[in-house]
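Below you'll find a set of structures to go through.
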Structure P
Amino acid sequence: MDSSDIKLINNLTNMAKTIGIDLGTTNSVVAFKDATVRVISTGPNNEDLCRSCVAVDKSGSFIVGNAPYKNWKRYAPNIVVSVKRLMGAAISDPQVQKMKADKDMYPYGISKYSGGTEDSVAIIMNGQEYTPEQISAEILRQLKNDASVKLGDEVTHAVITVPAYFNEKQKSATRKAAELAGLKVQRLLAEPTAAAISYGADKMSENEDKIFLVYDFGGGTFDLSILVASGGNFIESGTGGDRWLGGDDIDRLLSEYVLSEAGKANDVDIHDIINLLPEKKKHAFQGEFKNEIESAKKTLSQTESATISVFDYLETEDGDPIDIEITVTRQQFNNLIRPLIQRTIDLIEDLLVKTAYPIETIDNILLVGGSSCIPLVREMLCAKYGKEKILSSEKPMLAIAEGAAILSHTMGADDIECRFCGNMIPINTDVCPYCHNYIGDINEASKENEGPIFSTKHKYFIETRDDADNVQYSMIIDENEVLPKEADHKFYTLVENQKIVAINIFSDAENGRKEKICTGYFTISESLPVHSELLFSFRLSEDEILSIKVHVTSTGKTEKIVLGRGSYDTHCLSAIQSSFDRVMNDPNISEDKKANFIEKLQKTIDSIQSGCLIPESSEWQNYETAIQNATTVATTQEEGEDVNVIISKILLDFFGRFMISEHKDAMRRELTNYENATSPMQKNEISNKLEALNDHYGLFTHAFLLNISGHDSSDPVRANKALVAYNQFMTALNEGNVQKARDILEANENLIGEVKLPTGGGTTGLGS
């Protein structure tokens, strides 16, 4: 065996660790490339498509893929589909609220996540909270494990595809899911771009130029992308689509039609009949009905009619059986879905106008995604744009994963090939250890001349305020900019001696809305006059992940801003804003107390800036606790405040998200009454009411005392033990395990020392 053989084996070994993943709304696919590109079968039945479905059994174990979906009646309501639609989404999003209300399609619970911000989304199964990232991680983990088994080597790296319109927040959520699954993300690749790579757009000859419009109609999303290909390189020149449009919506239309026809045939309101079913029987019916609808949809793409049959589940009030047996013709099906297909064409037209690409300049419209297989799609596109423009992928449901695998293969895992000697060397190595050539610039140049050139999919804005405190949005990065993109912008402090600056970043969203994607803070130790210059440097990576540095012109100091993107980090950073607003806007708090509060808040923010914390790090809880401590001290009256009032404030500040809503409302109401009370008798009466409310949460009161002990500098050994115990207590609460939290507190009660309940300049934001 010669050296070239050895090099080849090493290279193949390296490549075996990298895969491409199409993390789909309905189905997910994993692919691998060595000499050829191949899809890796998953699950016990070795299927190409892995249903993006996650269920939890009674023991709390996850079951992923086709098996739980086919056994819907066994797992519902503890079964999750279409989780991709919730990635990076806000609970206030109208579409999320529609999902929450549609128990037929989405039987699992959707609510606000108790450990996140006001807009965080939680998925509820078996009474337990899960984030969308945690559920997506289970799908990715299944694909990773299946690939590792089939390839005979541990998979560590992956290119993962995302919809073209995913914003920074949604991409960050996808990265988080990959990290939870034990995968290093080589690249988050836009799905249309992956499809174009699979088609071979990256292998065109040097003299060949083409403009593609990729039409990606999947199970849960619709993606459009214009790609300008030239000599093997191509650049994304515009994106569009609708993340709430896909095969799921076709299923819903067909379901409603069939149920309506069945109701007419039996002279009943079929929905009322279904809703009256016992829970277990209802889930069994929904599972079988879903399978029938999906099968009929596929059949109608091949034949002129299909029959949906479901027996033995429904009956009238008199006990007469109601059988569903409805035949749907292709013409009827086409009439149902035509408005949806027309919607995709309207979106094409919008994109062509937005990007100033007349249809005449588009060489081909490339169809990918399972829903693109529906005959009416091709029929309407051909009628609109001409048959000669329309190209269908040979494997429309696999093409995106294959494109991701091709790119993954070219990127490798931990190593790259030296351009001079061909040896494999670690990524980011400047000088090759074998031939000693400087390769940094060479490798960077080669990246620029190979494969796709990525562009921004969204406009990005920073929130500013004018001198009249009116909110404005200043665009910092435009859409369709080549990535990575760097941009510098000047902004100014809002007030004299501003100490804390809030950074709120937004991106464009549907219907002209702006969606907040991340928040950050930094402090200014020096005393600066109002309208002092701040130079911000924004950078979007090729994955469209944002980073920010700020340079204070007058001091010469530059800081990297920590941006909240996960649950713990975002929750902590939100606590800064709410605490700041509460203290600074309270006329009853002295200026000295406000100054002391600002100083403590500055120290906390500076500690965050100097750390290297991941979004889910437990350290964020410590920072939030420090913020709450400072707030409690600032807002508590120095003398004579009733102990029950103090305890109620502590409970609301520290543990509000774990309390019953009606209790919280009652506490806030009585605290207001206490502040407005004019006689000792009134205050005593209110104190008694607060005491009764506080009695429900004695566990939390003791936990707070444990936390105070954790900050007792007179006994550092005990303080450290107390702080560890408090963090364990909070972790158990965040996990929903109240009994475990109680046990931790009981076991560490001895750490509560002689502690007492606490007694009682500037603004955040930027100027444009």
Structure Q
Amino acid sequence: MKFRNFIYILIFSLINIQISAQDNRKAFHIRKSNEPIKLDGKLTEAVWQAAETVNNFFLNKPFDTSFAKSQTEVKMTFDDKFLYVSMVAWQKKADYTISSFKRDFESGSSDVFSINIDAFGDQLNGMQFGVSPLNVQREGLISLGEETDYSWDNKWFSVVSNHEDHWVLEVAIPFTTLRYKVRPSGNVWRVNFGRFFMKTNEVSTWSPVPRNFRPNNLAYTGDLIWDDNPPEPGVNISLIPYISGGYAVDFPRGDKLEELPHDKSTTKGIGMDAKVAITPSLNLDLTINPDFSQVEVDAQQTNLSRFELFFPEKRQFFIENSDLFDKFGFPGSRPFFSRRIGLPENPFTHLVEQVPIIAGARLSGKLNKDWRIGLMNMQTAKVNKGENKYLPATNYAVGVLQRQLFTRSYIGVIGINKETIFGNIPESSLQGVNKFNRLLGLEFNYYSPDNRLETESYYHQTFSPTSGKDASTINQYIGYHHPHLDVNLGVARIGKDFQSEVGFTPRTGVYTVYRPITIILNPKNKRISKYINAYGIGMEGSDVFDLKGKRLDTEQPVFLFLNTPAEGELSGGYYMAYTYLYEPFDPTNASENPNPDFQTGIVPVDSGGYKMASVFINVKSPKKYNFSTEFLVYHGTYFGGKNTGIESKFSYRIQPYGRISMDLFLNDIHLPKPHNSARYWLIGPKAEVSFSKSLFLNTYFQYNSQTNNTNINTRIQWRYKPVSDIFLVYTDNYFAEEIPRYRIQPWTPKNRAIILKMTYWLNL
């Protein structure tokens, strides 16, 4: 499929999917305060008595056909520096559910009142500010209409007063924190307010949102009408310097019986981030010698596939405004994946290793109501791996431009350039490293005004010294999201020479077809609806073909489900799969284990086609209780043998001081002789403790028998000033199982490190 085919698809989409929705938005008027406002949670100022009040919140969940039982009242005003929001939530103090004192608490874990602001009215991008009944704050950036990223940090203020049957909130958001432009007259923003009351499982909003969408969906916001114009935002510059120091010990082991000497090292660092508001809606982020030592370790995964696993980005610099960059493409082919920067694969060991980032810059935001821009440039350092082997210095440049179309759709282009700086490194010291790798892409995403219809179309082309002629990927996806029917269909072609070194495309030279469909029904009988909120049937189908049309993989789960009003879920079904192997493959993937004895005698299954089938059942308990669980169990055929699997998570909330949880995964694989069987355990207990609103402890333990690794990661965080922290991080890795050849016993150490880091947020 060539580029002209993509143009045909794009034109067809533009012509045929223009669907209008009834626009009967609610309106909220805001006026300037003529008196000072004291944040005390008492609402005694005259301006609060005169301000317009909005109430009568509608339910979003468990039903969307009535008003909320636990109502909410909201007022707004402003002065030259702050946007003020007051809220009264009717709720008994004894019914509070608070999981933690920690800022940016997890969604669905605590009672919360949220303010969703779309200052440009594009219904795609906005900001969210949330507060719990104990005045724990949470802020995030909304992208793609409803996806919220809580890694965004900024300064704003709130006070809560608690009463027996209600709680009162006052919020002051600096205009320098907000992103907007002032018109000479007729300033209208889009806004919505939401409440989550966990004990009754009521999710309610001021402007009604259908229950098949998230309550923060910007397509269903109301109008915030400024009777008096807001002030100009002014200058907003923040500097966030850091200092750090650490100590690390490696315990290397060779193929000899004796233990090699310990490799000890000390580290120290100094660096800085800066945030500069170039315009009220365009931000420049700078970083010099960034340090991510405080980031929590990845949650490990059992890999039984032939392909790379996806791990989410956790480094804050790359997460903020990430929707501009990493939402291009589709889950099976992302042109940009920020973990490629600073975390490349070592071509000599094929392991992902950390390399220093020297500096970076990112310009992102709105040029005006219709145009968004994103520019990023990052430079990594050269690393000497010894034995005349090097990881060369690399420059990464990304550029994105988006133009809004129609009500809430957009067309976008992306360009990526990865440039390798060889310097004086001899070619013999490099292994398969390209001088450059580049990508150009064009995308069109359509979202109907009511968010029920969406389409995504894209064409990407890569360029490198070793690329062939078939180095492009093209995709067309269409989804229809109705309260009773959810239909998705997507077709992607990835060329055999497509090579996106800064992206995530684990498989090339294939066609991929996505075809999930779900039918959702709601009981009409009121006696039944007390216990069952929704039920239905669905299938999550997908197919993979080679470029000649030969089927390589098929996944076809068919399932029944029911949901309770308290968000409990029970589902089960039948899973069918087909896999074609071009070459022999070990279904246990024993190569993930560093124990050479573990891999001895492995007999892979032959090439050819394999049919597999299994039954499964999945249970999710309501999160409103202190104890909650998710439990999935499956059993069926697997490459001529059997596989029994368990995936579970248990969580207990120690309100309001945190929670303890346990992740447990089991794969018990039995293959016929002469093939090897395996039993893999992945166990991950975790403790999250908030001693106060400024002192937190996280401890994460992970035991992985497939990779023969036990990891301990402990972080102590002291937020000594707003958005300013001191971190103490301890990480330890051990062998999980013995390796007799090396005289290694369980709990033999691999490496350990301790890091102390201090950051300070300074507003200029």
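Here, each number is a calculation from the coordinates, and none is a lab measurement. Note that the coordinates shown come from a computational prediction; the quantities given were computed from them, not determined experimentally.
Among candidates P, Q, the computation of P(r) over Cα pairs in 20 Å bins from 0, in percent that gave 14, 47, 35, 4, 0 used structure Q. Each of P, Q could give helix-only ellipticity at 222 nm (-39500 (n - 2.57) for each DSSP H run of 4 or more, over all residues; to 500), but the derived value -13500 comes from P. If mean projected area of the Cα convex hull in nm², for residues 576-663 alone is calculated from each of P, Q, which structure is the one that comes out at 8.4? Among P, Q, the structure yielding 8.4 for mean projected area of the Cα convex hull in nm², for residues 576-663 alone is Q.
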